[in-house]
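Every number here is computed from the coordinates shown, using simple stated rules; none is lab data. From a predicted model like this one, the values you see are computed outputs, not experimental measurements.
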Structure P
Amino acid sequence: MATSTNASPAIEPPLVPSRRRDLAPSAALGWLAAGWRDLLVRPATSLVYGLAVFAISGVVIWSLFALGLDYILFPALAGFMVVGPFVAIGLYAKSRDIAKRRPVSLARMILVKSESGAQVWFTGAILSLLMLVWMRAAVLIYALFFGLRPFPGLENVATMLFTTPVGLAMLLVGTVVGALFAAFSFAISTFAIPMLLDEKTDAFTAMGTSISLVWNNLPVMLAWGAIVLVLFALCVATGLLGLIVVFPLLGHATWHSYEAMK
């Protein structure tokens, strides 16, 4: 008598969303244009957000001078770029609301609801710790080259750095170390914060995915990093007043860079 066997169907692994790996460097300009369009949707919300970032930055810088900590001003400015992607989370939320045709409001930008819950705040804490480590590293580099010599003040720092062999050596080492910190923080945070806002995942998966996306899209990410650096330098040149417009613009554009990688 013939026997029949009911073979159970094979269980296929869940599909993993593919991530883009073929974007041209010019795509970075498209992200910037898309960010500008989002900024113009109820622009007051984005500009108030940027004004708050400018005001907080001003208070921090004033506090550094008041406490005699002006020697960490430049590391602090560099550190701002480390935590900037997390600070911009409300701008990502606005761009997400625009894409999903939800109401846009400043309250929704401040009271952000992340799909990953507290994981996004954990990532913010990691970025803050990384900023503090970079600032401490900058102080140690100064001590290694100049010992216990007091900081000469901002008015004399250019002379100290550019007209002495020790200053030039410190500038070279500081630039290399700072570039390593900047590259690492850029890689782990650029896509991680938007991903944690939009997807249910954990902090380390998001940061690892962000590193992978940056590495596999290196040409466009180098172009994007250059745009961010130039616009931030413009903000510094304007006494940080440029943050009022530039910070929201970059925040909205960063969301579109994440969307392009889906």
Structure Q
Amino acid sequence: MPPLALIAGQGRLPEVLAERLRAEGREVIYCAYHDAAPGAVTPDLTFRLETMGSLLKALGKRGATEACFAGGIRRPKLDPRALDLATVPLLGRFVSALGKGDDGALRVVLGLFEERGMTVRAAHEILPDLLPPAGVLGRVTPDEDARADAARAAEIVSALGRADVGQGCVVARRQALAIEAMPGTDWMLATLRDRPEGLPAGGVLYKAPKPVQDRRVDLPTIGPDTIRAAQAAGLTGVALAEGGVMILDRPATIQAADEAGLFLWVRPTGELG
């Protein structure tokens, strides 16, 4: 089978995918973004936006027919001085992409891979067990107040998503306490500890994809650290949109929620409260 190009950003997701695919005998070309934190997997290729043309050429020479984007990548600042010759012809498209918001920029990048004959596959398409089933995953069940907070949070995240802003928020007593922006979920939760009025008395972290995003890339992801951050922020639980949020290390994440006394709930599509 031809190799798969794994375009790796921050976090554990790229490593999980590489480990599982290689264990199944699939050849993986691990392409690490230049400022991603070093992980357990040694990169085959390292790239930046200004060398994207060379990356695409290298993947073509190695026979890659599929690509999977995994892990977070902060929106880069394009440095024209760092462009290599293979990337210069793409400059106009990059400038246009960087003005289109996160989802618009990702669509432009995906198009470059598709134009070179690579099929872009979602992480959860490769590993379906990353998407949990609907329902309560641990021992703690959300009460009526928590379900109402999650419903309110779903409305807020949907509105944020249409503006291409974020994929999560915290709601308590139907009031938004924090919304996710570029720094991410951990930063958002950490800000709750600095509120003038102190930690909230309860509240729900809700995560969901943007309504119109390309679900092959940038689906929100949580893991045990998310649960611990929610506990430190004084929340009562975490709610996820069904079919739209990946869980890394699901058993460990459920265990962390049970130990923290937090609910972990995959909110069904169409849930009203």
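See the values below:
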| read-out | value |
| --- | --- |
| Structures P, Q, by relative contact order in percent (Cα under 8 Å, 6 or more apart): label with the highest value | P |
| Source structure (of P, Q) for semi-axes √(5λ) of the Cα gyration tensor in Å, for residues 85-228 alone, computed value 34, 19, 13 | Q |
| Which of P, Q yields 1.05 [Cα Rg over 2.2 N^0.38 Å, calculated] | Q |
| Which entry (P, Q) yields the derived value 59, 31, 21 for Cα extents along the principal axes in Å, for residues 45-156 alone | Q |
| Entry that produces -24000 once helix-only ellipticity at 222 nm (-39500 (n - 2.57) for each DSSP H run of 4 or more, over all residues; to 500) is calculated, selected from P, Q | P |
